[in-house]
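Alright, structures below, take your time with them.
Every number in this text was worked out from the coordinates using simple rules, so none of it is lab data. Every value quoted in this text rests on a predicted model; they were computed, and no experiment measured them. Cβ atoms are built from the backbone, for glycine too; each structure is taken alone.
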Structure P
């Protein structure tokens, strides 16, 4: 028999949402996290936005799970006292060429089941957000902001109360398929190692999810799992002149340098998008790059009011030659690895989609568990 029924690698927002969901039904669950606490990578270095779901192709996992996760998140926050604000978002077109893109975006959102999308003319926008310049805008009322740390803490605390175990400072260094599931090696913070066996292994390893999949016996290039880390920087603004999220039309590798608010209504702009070869969270972008992007929709902004704030790194599957890559959520039975479930490329809208991903995965786990 295996030591553990279900092991989850990674205690980011998605890994924690999964263990919260599974701990309602299963008793023997362990989360293995290499850092000293939860959410130390992409989960704590993002815009903390609850997305509506207008940006993703209809029928994709990103679209379906974002729209469902949006509704689930507001309910979770309301019931558990987690900070949030459903303040709405304007996605703005600043020239004639962008108007067509905006109209397509609205149609896509409606196909995805996003409620309440409305087009606003310049005079209407000006009344609501006097600082914003736009020729047309989509207003999405279901967009909002969330205390992502509070959400992760809620998931971690709820998991603990159900008896599941989250083990920090522990890194999985080897995985082998065995007779009773998977044998894996864990390196502890003091350098010692321990071996465990698990019936089901869920890879929610974020930036290292491709390497973990390969560790388990999958060729990451053949499977299309190789990640291309994509960095995004943020600059803060020392004004409180906006009451809504303000987004430009999306770019190829991101949804654009947008104006985001936190729960104190402090404003930061970002992220941009550029591929990197190493994990480094210093802000590398030039202030002028941000200023030139922001002033298209916020023309009165002063470059001297911008300051480097933070950066994050996306676990992106999409290469520079591709237009779109969906989430990978795959039970690897067809590769002879029954019991291994990989989650690869869980970038934006991963925060919004997290509870829906957990629900989606729970159904897979039920089937796998009963057939192993």
Structure Q
């Protein structure tokens, strides 16, 4: 089957959607499918065409980028030229999936969309922009889909966009061979000047508003005996550095910046626990929490739709109030103070990921969706 994956950004760009498409595409290739990823590019140094991980990548130059959304209308013509058996779009950011929907509707191509999260615009006029988008481009895109995939039932039930369309729930997944308890983190600790006996709390993600970095740094003041290793870049990186200095905790905060995707397993191995302090519905799942669990690490995640479905509170980790840094600090202190509890939760997390969130299981379900919308392929 020729499967065209359509996503706003892809390799070498790092993010949750990008990781999902990479894992999905690689497994589909292993199963004998022809996978083409149509994506956008703002860096002219990136080639227009590339083969990576067995997939063919076709990059379309973005005319502009607004709120991380590439504006690249040429995407429609590129998708239309692919002779696809099925087109699978991933949203948000929006527009790219809209281009895919328009093309599939015009050419009669089977169209699947994974709705990863609602769109939120962090500005004074954000609610107005969101409302206009929901009632125009978003609805136009979703109505054209032959099948809608969501990653958790709780997120779908609370999303204005998709709950009425009877979406199928297929959770994200993690590579259990790459992320595993046997990985070593000594090199990472040495690289960042962290001693073998020091407690380390890890965060991995883009430095953007909805990730809750400000709350995490506020909470870090009350966890005085731990180092915080923050991996990722983005517009909030420099403000986060300044905030750490103002709070008097700069000496305990390690800003690692962006790291190569292939190095991430070592970073998870280097920590004692992982934290995902997200404060917004833009964090609809949290693949990084799965990567931590697969690595045998306990997690603290915020109690928001989607993310809360990844763990059972008190089993693989703890849920924290998304708007209360004191509660976040309390949950981190509870885990850091109890070696036995961390070990038990780490083992439980690995078992949960093996049972519910493996890549082969995810792709089994997605292949079934493809067969349902393209039975003759």
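Out of P, Q, which one gives 18.6 for mean count of other Cβ atoms within 10 Å over residues 247-254 as computed from the coordinates? Of the options listed, only P reproduces it.
Any idea which of P, Q comes out highest on relative contact order in percent (Cα under 8 Å, 6 or more apart)? Could you put the intermediate results ahead of the total?
Values: P: 24; Q: 15.
Comparing P, Q by relative contact order in percent (Cα under 8 Å, 6 or more apart), the maximum is at P.
Matching task: 2.0 is the computed value of distance in nm of label points 7 Å out along Cα→Cβ at positions 111 and 143. Pick the structure from P, Q. Answer for the origin of the read-out: P.
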